[in-house]
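Peer 1: Structures incoming, each one as structure tokens.
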Structure P
Amino acid sequence: MAEILRNVQLHETARFRIIDAKGQVVGRLASQIATSLMGKDKPTWRPHVDCGDVVVVVNSRHVELTRNKWDQKTYKWHTGYMGGLKERKAKDEHSRDPTSVLRKAVLRMLPKTRLQKKWARKLRIFPDEQHEFSGKVDLVPLEMPPRNLRFNWRKHAVGELPEGHEPVNPEVYWRKRNLFLNHIARQEAQVAMMERRLKRLAAEEERLAAEEERRPTTE
């Protein structure tokens, strides 16, 4: 254990947590990891005591960013020389180091106190499924909470929840969903009625045209 965790002092309530980052959004994942590193999910949490857990993250190569953030988000730093301002896009940073984007997100969510370095040492990120803790310690899964969803009724016509999402207010969601589906049913009924009416009008016009053709012409 000493070879794996160097310069790390663990609290008596510390655990080894493991989480799979495949398909997870970086921001939500980083906030959950930061909470576990600080130990704020424990009843014994104290702001001046390092009572957090060791977090092992696997499959960091497959994390996701929403919308166009892979191209829009940039990381900037300065070399210290004149004109030494450098920047790199998130997708370039991720291709260069698959653990860097997630690590930066977690570290920037930690409070800037004397405990920040201790929390950072307890974060272990691996780009793939292989990690050095396998078979050496008891790993407790760290589950991500379900995502709250503010449903877009115009975008999702059926009103079904995506996988891994939950409504912010279930009672209001199901009431609005039923009203929305009833509205769609009324619209479909009106469209069907208009189609039948148009068919009757077309048939009536054809009948009148046929009678006009059969009517004898007077010279």
Structure Q
Amino acid sequence: MIVAIDGPGGAGKSTIARRVAERLGFLYLDTGAMYRAVALWAVRTGVPLDDAHRLEQLAVNAEIGFEECGRVVRLNGEDVSTVIRTPEVSAAASRVSAVPGVRRALVEKQRLAARAASVVMEGRDIGTVVFPQAEVKFFLDASPDVRAARRVKELEEKTGEACKESVARELAERDQRDRSRAEAPLAQAPDAVYLDSSRLTLEEVEERILQAVRDRTANGKEPVR
């Protein structure tokens, strides 16, 4: 089974997807972290962010792995869980993710991962491009203020500092780029359930997604991996 959770940055996708995956015993895949990892590699090696060919080669060759249900992200064996969340890498990831060749390379890695196990996958084009056939699809959203506050909290926990005004501006700019890019723009799949998490607790969001999964199983119980 494939559970697809799409939505803009700061909507709570990673937290919810991880909780749902742990509850179900499914594989969890943070596709945004994959683009961040490629962006980090590009920044470190001095690959220009407008060099589509070299960026695609990085994406093809990158060995990206997840441990502890996505809490640890590894790039070529190195734990990059914290550094990929810095503002510099976030800005680079937004540009890298718009490169068609990079998207094709990482989508292939994402599809390969889902062949081996049931998966909860979150990103911006999972239900529309990566797995349009996913059995359960959600588009998770929240108000701009709530999203900015969540991202600030995340950055403070990971890096120790964050400016809400800067974060809000970066999220708005990222939204514009994601929704307007030619290759796999951010959009709600026609058959996805829209869920605004602004006034919902984590437990409430989690339960709504779990109920949708139960509804897709024959006996109404949570599936096992």
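Values in this text are rule-based calculations from the coordinates and carry no lab data. This one's a predicted model, so the numbers in the text were calculated from it and none came from an experiment. Cβ atoms are built from the backbone, for glycine too; each structure is taken alone.
Peer 1: So distance in nm of label points 7 Å out along Cα→Cβ at positions 4 and 180, computed for just one structure, reads 4.5; which one of P, Q is that?
Peer 2: P
Peer 1: Ranked on distance in nm of label points 7 Å out along Cα→Cβ at positions 12 and 44, which label among P, Q comes first with the largest value?
Peer 2: When distance in nm of label points 7 Å out along Cα→Cβ at positions 12 and 44 is calculated for P, Q, structure Q comes out on top.
Peer 1: Moving on. Distance in nm of label points 7 Å out along Cα→Cβ at positions 60 and 196 computed as 6.4: which structure among P, Q?
Peer 2: Label of the source structure: P.
Peer 1: Follow-up question, since we're still on this one. Taking helix-only ellipticity at 222 nm (-39500 (n - 2.57) for each DSSP H run of 4 or more, over all residues; to 500) from the coordinates of each of P, Q, which one would give -15500?
Peer 2: Of the structures listed, the value fits Q.
Peer 1: Shifting gears a bit: Comparing distance in nm of label points 7 Å out along Cα→Cβ at positions 92 and 204 across structures P, Q, which is largest?
Peer 2: P
Peer 1: Can I ask one more? Here mean count of other Cβ atoms within 10 Å over residues 28-35 was calculated and came to 23.6; which of the structures P, Q was it taken from?
Peer 2: Comparing all candidates, it corresponds to Q.
Peer 1: Computing volume of the Cα convex hull per residue in Å³ for each of P, Q, which one ends up highest?
Peer 2: Structure P gives the largest value of volume of the Cα convex hull per residue in Å³ among P, Q.
Peer 1: Of structures P, Q, which gives 12.6, 38 when Rg and Dmax of the Cα atoms in Å, for residues 20-67 alone is computed from the coordinates?
Peer 2: It traces back to P.
Peer 1: Right, something else. 21 is what came out when relative contact order in percent (Cα under 8 Å, 6 or more apart) was calculated for one structure; which of P, Q is it?
Peer 2: Going label by label, the one that fits is P.
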